[in-house]
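Colleague: Got some structures for you, see below.
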Structure P
Amino acid sequence: MEFRNFKIVAILLSLFLVLSACNSDKANVANKDKEAKDESLDNLTESGLPIVKEQITLNMFVKRRPAAAEDWNDVLIFNKYEELSNIDVVWEMTPQDGLEEKRNLLLSSGGKLPDALHSAELPNIDILKFGEQGTFIPLNDLIEKHAPNLMKIFEQNPEIKKGLTFPDGNIYSFPTIGSEDFTSYRIGARPWFKKEWLEALKMDVPSTVDEFYDFLVAVKENDLLGDGSGREVPFGANSMNHLVNWLKGSYGLGNRGTAHPYIDMDPKGDELRFIPTSPEYKAMLEYINKLYSENLIEQNIFTIDHSNYLANGSEGLYGSTIYWSTQSAFGVGEDDYDSGIALKGPFGDQLYSNVYPTLAGINGFVITKDNKYPAATVRWVDHFYSDEGSKLYYLGVEGETYETTDDGGYKFLDEIINNPDGLTMSQAISKYLTYPNGGAPGIIKKEFFQGTENLPALLTAAEKNKPFMIEESWPGFTFTSEESKKMAALTADIEKYVEEMRDKFISGNVSFSEWDKYVKTIEDMRLSEYMEIQKAAYDRFINS
C-alpha cells in the first residue's frame, strides 16, 4: 500500500515537472516570438539618431503634475526629439489627481494598452505584479542590445542595476538617476538661518544640537523684528518631516539614506536596525518635543498650509527653516539666509543622512505587451541617459530656451528667466520643457540641470555638508510577490502607527512614559516578520 502511494506521488510529481517545463518553454517561446515580431527591428538605424529609418508612432500614458506643460503633444522638447529620432509620440495626459485610479483601471481592464507608461508613479509592487503577469515586458535583453547609454551607467555603477532588478531576475522598468557627483540635488531640503538675526545676536550658524537650541531661545526672547510684535518664529517649516530628517543624522540614524526611512544599519552590531524603536530615535523625539513644548517651533507645523509657510517666509518671520531654497521660496536675496550643516548630537554623531540614492526611482518608464516596437522604444528612452539626451531634457534647444555662457556653462534665455508676460520661471519653463513633472526616465546631471539646486547658495550649502554626508545610500529594495503581499499589510499597520505616534510624542499629546507600550505595540504588529523580509531583500541586494 505504501509502495503504491509512493508510485502515485512519483507519477504526479513527474507530471507536475513536465507541465512546469512546458509552461516555462511556452513562456520562452512567447518571448522569442515577441522579439521576432518586433516590427522595428528591420527599421532601426545602426546607432544614434535618428532611431528609425521610416517614422513610427508610439502611444504613451503620462502623469501630469500641475507645474508641468498641459499638453505634451505640442511642447518644444518632444517636438524637437521627434525630428531627431523620427519617432512620433502621442501623449495621453493624465492629471496627478486621480492618477492611481486611472492607471489601475487601464492596467486591469483587459483592453488595448498604450505602448509605454512614462513617469506614471507605479509602486514597485505593481511593477513586479504586472511584470510577472506579462503586462509589462522584461527588459534585460532589450537593454543589453539596444540601450548603450544605460548599459554604460550600469558598468560605472553596478548598484543601479542591482537596485533595478527584481528577485525573479528581471528588469521591468527604466529608472530615474541622480548623477552621483550632483551633491546639491542628492541632499534635498537643507537648513537655513537668517543671517541678519545671527549677526544681531552675535551668534554663528549652529554646529551642535545645543547651539541650535540656544539660537532658537535667543530668537524667541529678542525683538529681532524691532516692532514689539513678538511674531518672530525661531524655527518654521512646511512639514515636521524636514526637521526630523535633518536631525536624524545628529543621533546616528538614517545612515543608509532617504530610501529607507525606517531601517538602517546598526553601527553597534552591523545588522539591520528598525529606527523608530531605537533608544537614539527616542532621544531625538525627546529633543524635538523640548523645542516644540517651549514654543521654539512653529506650533501649527503639523498642519500648516504651504502658502501660509511661504507667506511667513516672505514677511521675514523665520529665524531658521529647512527647505530647498529660501531665495526662490520667499523671494529674498541670495545672502539673506546662511546655510546650515549637520549638527553634532549628544552621542557624538554628526551625519548628514538625508541623502537620496543615485537610483532615485525605478518607476520612470515601462513598456507594455501591446507595444509593436520594443527595440525602437528602448532606443527612444535610452537617449535620456546620455549627455545629449539629458541636455535636451533639462535645457531644451540652444537659441530657443538656453544659451552657452562664456565659461562654457549654460543658462536659460531671458524669455524664461525674466518672462515678458509676467510668468514665473516655472511657468515659463513649462511652455518648453517637461522636467517639472518629475519622475522621468533619464539621468539628472549638474551641468545641465537649471533648477534651484544649482543656485550658488545651494551649491555652497552642499559643499558645507559634504564632510558629514553618509558614506553609503541604499536604493529602495525590491521584494518577491509573496514578500510584497506581506509587506503591504505590515507597512500599512507599522509605518502608519509610527508616523502617528511620532507626532504625538513631539507635540506632547502622548507622554514618553508610554514609550515601552509604544514599542510593544509595534512588536505585536509582527515587527519581527517585517524585519525578516527587509533582511531577505537586503541580503539579495548585497549578494546580487
Structure Q
Amino acid sequence: MRFARSLSLLAATTLVACAAPTAARPTTHAALAELFTDWRAFQAPVRVSGIPDYRADAMDRQHRALAGFRARLAAFDTTGWSIADQVDWHLIRAEMNGLDFDHRVLRPWERNPGFYVTFFNEQSDQPAREGPWAWGAVELWAETQPLSSARAAAIDSGVRRIPALLAQARGNLTGDGADLWRFGAKAVAEQAAALAAFDATLEASPLKTSVQRARAASDSFAQWVTAQVPNKHAPSGIGEANYDWYLKHVQLVPLTYREEKALIERELGRAQSFLALEEARNRAVPAQVPVASAEEHARRFGAAVTSYVEFLRSHDLYPVQPWTDSVLRQRIGSFTPGPREFFTEVDYRDPMVMRTHGYHWIDLGWMEIAPHKNPIRRGPLLYNIFNTRTEGHATGWEEMMLQAGMFDAQPRSRELIYVLLGQRAARALGELLMHGEGASLEEAAQFAVAHTPRGWLRSDANTVRFEQHLYLAQPGYGTSYVIGKWEIERLFADLKRRQGDAFALRPTMAAFDAAGLIPASLLRWEMTGSLPPETAAMLHGR
C-alpha cells in the first residue's frame, strides 16, 4: 500500500513537472545590462551603519550567493549575438570570476592591511584606482577648493567611516603574508599623512574634527600593523597555478605564467640591446640636460604638449579631439628639484616622451566628456581588468610614436623609449618572481633595480617598492604593460594583414577608442572580427 502511494506520488510529480513550462532563457543584450546592474550592486559589500562589512560571516555569505549570479549569466542564450555583445557577456563573467578569486585566494580584507586605505589626495591615471581597495573611498583630489558646504558634508561622511572601518580591520586581518603586512603598514601611514595635510587646510568645523579622528585612527592602525609584522613569516605571492587561473579567467590574458615570463624576458633583452644600438649611433650627440627650474619646466612641458598634439594631427595618426590638448596640459604637473625618481629622470630630459604614455588622460577624457553609451562599458571594469588595454597601449604607444618619427630630430629621446621599456619589463619579472617563485618584495625590487637601464630606478627611492607592493596585491598588473603591448601590436598586425594598403592609423585609433576600455584580447576579437585560437581556448575553457 505504501509502495502504491509512492508510485502515485511519483506519477503526479512527473505530470506536474512535464506540464510546467520551461523558463525561457534570456536572449537580449538589454537583459544582460539588467543583470549587470544587479551584479554591480551585489558585488559591493553589505554596509552596516554605513560601514562596509568585511567580517568573515559577511564574506562567506557573499561568496555563497555568487553562485546565483553565475547561474543567471550562464542561462543566457547568446546565439546570433554580435561580437560586441558577446564580449560584454565575457566581461561580466570575468568580473564574477574576480570576486570568486578574491574569496578563494586573494582575500584582501584578510591578508592585506593596505586594503583598508580609503582616503586619497592624488588622482590615479587609470579608470579606477590600481589594486584592491575597500569600498567607500574618499577621492579628495576630485574636489574643487574651497569646498562648498554640500561637498564638505559629503567628504565628512566618508572620512567619518575611517575609524570604524579600521577597528573592524583589526579583527578581519588574519593573514600571514609578511610583505603585505610590512608594506601595508606604510600605505596606512601615508593615509595618516594625507589626512594631516588636509587637516592643515581646514578651519574649525565638523569636517576638521572628523579628519583629526580619522588621522588618529590611521596612526594607531599603522602602529598596530607594524607591531604584527615580526609574527608574519609566509610569502605573500599566490603561486603559479593560481596566477595561471587569474590570467585566464579574470584578466582574460591567453597566456600562462611561464609564457608571460618568456615573452617579458624577450622584451627586456630587446629593450637593452636596442638601447645599446641607439647609444652607439648617438655617441656624437650631446647628452640631454634635465629640466632645472620651474620656469624651464613650464616652458618645455607646455611646448611638449603642443608639439605632441600637432604631430598626431599633422601625421594623421590620431583623431585629435577639441579637448585633447587641454586634458594633456592639465596633467603636466610642476617642477620638483630632486632627487629625481625614475619617471622624472625620463620626463625631465624630454617631456615629449611621457606625453605619449599620457594616453591615459585621453582615455579618461573620453570617459568624462563622451562616456560610452553601453552601460557595461561606461565605467571602469572591476579588478583592474582594463589594464592590458590602458597600461599596455600606453606603453606600446611610446614605441609606436618613435617608429612614426616623433623623435627623429631628437635621437637621444629614442634612447629614453628603450629605457622605459626596460624598466617595465624588469619590474614585470619582479612581479612574476614574487607570485610564482616565492621571492620577497625586496628581492623583486632589487631585481628590477639591477635590470633597469642607467641606474635610474634607484634602490633608495620610492618608486620600485611602491610598484612591487601594488603588483603583489594586484596580480597581473605589473605584467600588463608588456603583455598588453604585445596583444595590441598583434591587433594592429591583424588589421594591417586584412586591410593591406588601406590600413591607416587614424581610423584605427577612432575605432580603438570607441570600443571602450576592455581587455586587449577581447578588443582584438572585436576589432578584427576573428577569434584567435588561443583566445577561443581561454574563453571556452579549453
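Colleague: Thinking only about distance in nm of label points 7 Å out along Cα→Cβ at positions 167 and 335, which of P, Q has the largest value?
Modeller: P
Colleague: Assign the value -20500, calculated as helix-only ellipticity at 222 nm (-39500 (n - 2.57) for each DSSP H run of 4 or more, over all residues; to 500), to the correct structure from P, Q.
Modeller: Label of the originating structure: Q.
Colleague: Looking at structures P, Q, which one was distance in nm of label points 7 Å out along Cα→Cβ at positions 127 and 319 calculated from, given that it came out as 1.8?
Modeller: Of the structures listed, the value fits Q.
Colleague: Given that FRET efficiency 1/(1 + (r/R0)^6) of positions 287 and 471 (r between Cβ atoms, R0 = 25 Å, to 0.05), derived from a single structure, equals 0.20, which label among P, Q identifies that structure?
Modeller: Q
Colleague: Can you say which of P, Q returns 17 when relative contact order in percent (Cα under 8 Å, 6 or more apart) is computed?
Modeller: Q
Colleague: Taking semi-axes √(5λ) of the Cα gyration tensor in Å, for residues 191-462 alone from the coordinates of each of P, Q, which one would give 32, 28, 23?
Modeller: Q
Colleague: Ok, one more. So if we calculate distance in nm of label points 7 Å out along Cα→Cβ at positions 351 and 527 for every structure here (P, Q), which label has the highest result?
Modeller: Q
Since every read-out is calculated from the coordinates, none of them should be taken as a lab result. Small disclaimer: the values here were computed from a predicted structure and weren't measured. Cβ atoms are built from the backbone, for glycine too; each structure is taken alone.
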